[in-house]
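Below, each structure is written out as structure tokens.
Values in this text are rule-based calculations from the coordinates and carry no lab data. The structure displayed is predicted, hence computed values, not measured ones. Cβ atoms are built from the backbone, for glycine too; each structure is taken alone.
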Structure I
Amino acid sequence: MGMKELLSGKKVFFVGIGGISMSGLARIAQNYGLVVAGSDMHPSERTAELEKIGITVFGKHSEENIISFAPDIVVHTAAILPGNPELAYAREHGLEVMERSVFLGLITKNFQNVINVSGTHGKTTTTSMLSLILLASGLNPTVHLGAELGAFGGSVHLGSKDQLLVSEACEYHRSFLEFYSTIAAITNIDHDHVDCYPTIDDVIDVFAQFSEKISADGNLVIPAGDKNVAESVKRMPKYRDALGLPMPHITTTGFAGEGVDVYGREPDFCADNIEYKDGCAGFDVLYKGRPYTHIQLAIPGKHNVYNALTAIACASLAGGTKEAAQRALAEFTGAEGRFTIKGTFKGAKIVTDYAHHPSAARATLDAASHVPHKKTWVVFQPLTFNRTQMLFEDYVTSLLPCESVFFDEIFSDREINPGTISSKDIADEINRRGGNAIFFPSKDAIVEKLSKCVQPDDMILILGPEDIRSLGDRLAAME
């Protein structure tokens, strides 16, 4: 089934419609002419916005919702727990039920050109950068993001219906194996989603398998210096050959003078002459050794230079211009939850970031260190019990150098607490190694502690899922 077969006024019901990705898909589905409804137990600005554009949102999960709306298709996420009454009813009565990634995969097959941005870290930022470059180039992509972007007023941009789609492509539960690409990017490969991938080798292999869905004459953009990505590329012929597909055209990115790409040469798109101003990089971009453009970023961190290079490379392959890249990236201040400045608390700058993985935490801490301020107060919440247990040592070593780190308890909306791991365990181990960490039983206790210790011109850096990042808004409202 393709999207064109769905356009005859069919009805789609989204279970968990208030989520970032699901709300965006609901908007895209409505834009295609489908009749859309959904359910979510947590009313939010997103569900209110959906209702404003005529999408019915039920405030609880109930089979009555399915009975009254009578959908043709029921879409759900991998996070929906077993026993959901809407899914149970839909399956019992023979309705078509599909996971979110399958529905998004159908959407990708309806476009002539599709850019999917994959990778363990940096997908949202890179996809945002890429989308803004394409828009500034006069193109009109439909865009699907995993976070809200101020320029869009949400997580999607409703552009062309069949010409160009730009989307994040997440490896969780192998979702991205459903997505067709004419251009694909891999930002990096790290060990994450340990409930799906017990070893880093499993992660490397699934990214190789991701190449199966790149078109016969498609393009792949990769970082030159990532050894895990290089290993994944080596494995791609196994999957491509089985389908009679040649390898995609590979474009590499990297830093000038820092090594060679998979072909033993300087990366195609290179950053050179990097200088930082208030933590934000300015750099020359070279293409195949020749000057291409100069970029001044408005967001901090070396990792965002890598993200920008990937975005520039993808945009160039899709018809974006270097002038648009220069303009769009100079104005880009980040997607929601990616080094987002929320305001101040007692004169200290509040910054929130989704960096819940140890590697992401390291990158964000490094970025923060280049932004002028006095003391850094880190508030950290790990995401999922499995990940925390598997990557325990990485959590300890990534946060050990912090001047002071306050831990909230592990957050997970898709696991039952096994009772074998706590954020307190990380805090205790950091302290045992000479660091400075405190575990707090509640967010109220964190606020109370911060109110006693922060000073003007300090930075409060809140890292983790939305559950802890909401503390940034709360602190800003108290100023």
Structure II
Amino acid sequence: MNVEILSRIQFAFTIAFHYIYPPLSIGLGVMLVLMEGMYLRTGKKIYEIMTRFWIKIFALIFGIGVVTGIIMEFEFGTNWAVYSKYVGDVFGSALASEGLFAFALESGFLGILIFGWNRVSSRVHFFSTLMVAFGAIFSAVWIVVANSWQQTPAGFHIVGEGMKARAEITDFWAMVFNPSSNTRLIHVLIAAFLAGAFLVLSVHAYYILRNKFSDIAKAGFKIALVFAMIASILQFWSGDSSAKKVSIYQPAKLAAFEGHYDSSRADLYLFGITDPQKQTSTGIKVPGGLSFLLYGDFNSPVKGVNTFKKEDRPGNYATAFVFQTYHIMILCGLFMVALTLYACFLWWRGKLFNYKWLMIVCCFSVLVPQIANQAGWYSAEVGRQPWLVYGLLRTSEGLTRSLKEGQVLFSLILFTVVYIMLFLLFIYMMNKHIVHGPVEDKNEELPEGSKRNNPILKDPKQS
């Protein structure tokens, strides 16, 4: 493999691993606001215990997220020096704003959130929880703005030529509110909310299955369920808006998403396969569905991949890859909508906790938003190829010229080993907290119904 492929694999691996944690911290931050808000509103002990338990989990996720994100900043300089020079003015502004305003806000109040429960008033602590949650969201704003500028650059001009060329901001707000930033930000934030909600849903379903901390588990499950249901429904509206923006500003990417090669009426695939050699797609589809979603007409033509110059569009294998990742993301979204709506229906009928199989599904559902997030990110970035900055800077042009294959391979192996160790540490610490449960020590008195020795959860058929 050459330097370009190795560098792309390295960056894809490091950012994919890092991207496990920021969505969790963003979503869990909002969940903490809801939990602590319920405690302040009702005064019930179960919400206090629940909040304090999830604060510990949040601190762990936040810490791992910070550590795993540092390496990417070094890679910009070591592997992508030309790219860093080209976008430095734009990224410098966005990332500096993220550090000055968002990360400082989040980390500044984090100490009060973690250590201030018995040291500050309840209102001050709740305000700190709000600021940490807002800081996490605000941090995502600037990261998404920077990435969106690569997709739909705006508010700049090019200074210099050749290797000395760089993008220089002419209108800061035009750069911030570039054509895709708003829709992409909403899509990313809702995805993060789902990651946090399904983490809480999963852990509380585990406690319900194990008949531990019953009142706490059920109360937390209901909070997460409502939040997840709303977010999962909103995500489809957000996804539709994002796809329409992609069709306007990156039509080759949308064509790759749907495996649509020739300019004609476009079908909407639910799932299927794409043949890179024959340039055909087969699967379960809605005839003319994509045309209808984009233009309100089942027969309207949509630009296909082959409409664009070969050097300016995703390659055949890249098209086949993003076709799969894009539809994996959609199927994950459908699953989350179906699961949460069905669970809410059972709640309405008073049977939410009667079905053991449902709690088992909810236990493993924590993986679904993570898969969707990874698939969505790969779709967006691979679908943008062969561009680093869409229409301006190609991926092959952004590499560090002095970089050698052996250097990239060695660092890739090293990062892989380190990240595996970090992930194992994360899983160990998470498991330790979850197994211990939401109590400070074994002898702590729990609210009625929350004892560890509750009756075993029964299948409704045995009731």
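Look at mean count of other Cβ atoms within 10 Å over residues 111-118 for each of I, II: the largest one is in I.
Here distance in nm of label points 7 Å out along Cα→Cβ at positions 199 and 423 was derived from just one of the structures I, II, and that gives 3.3; the source is I. Hey, helix-only ellipticity at 222 nm (-39500 (n - 2.57) for each DSSP H run of 4 or more, over all residues; to 500) derived from one of I, II reads -10500; which structure? The read-out was computed on structure I. Upon calculation of relative contact order in percent (Cα under 8 Å, 6 or more apart) from the atomic coordinates, which of the structures I, II produces 21? Considering all the candidates, the number was obtained from II. Here distance in nm of label points 7 Å out along Cα→Cβ at positions 79 and 415 has been calculated and equals 1.5, so which of I, II was it run on? Derived from the structure labelled I. Assign the value 8, 30, 35, 22, 5, 0, calculated as P(r) over Cα pairs in 10 Å bins from 0, in percent, for residues 31-230 alone, to the correct structure from I, II. Comparing all candidates, it corresponds to I. Suppose Cα Rg over 2.2 N^0.38 Å works out to 1.05; of I, II, which structure was it derived from? The correct label is II. For the read-out Rg/Rh (Cα atoms, Kirkwood Rh), for residues 319-398 alone, a value of 1.07 was computed from one structure; give its label from I, II. Computed on structure I.
Upon calculation of FRET efficiency 1/(1 + (r/R0)^6) of positions 215 and 375 (r between Cβ atoms, R0 = 41 Å, to 0.05) from the atomic coordinates, which of the structures I, II produces 0.20? Working through the options, I get structure I.
Comparing mean count of other Cβ atoms within 10 Å over residues 255-262 across structures I, II, the highest figure comes from II.
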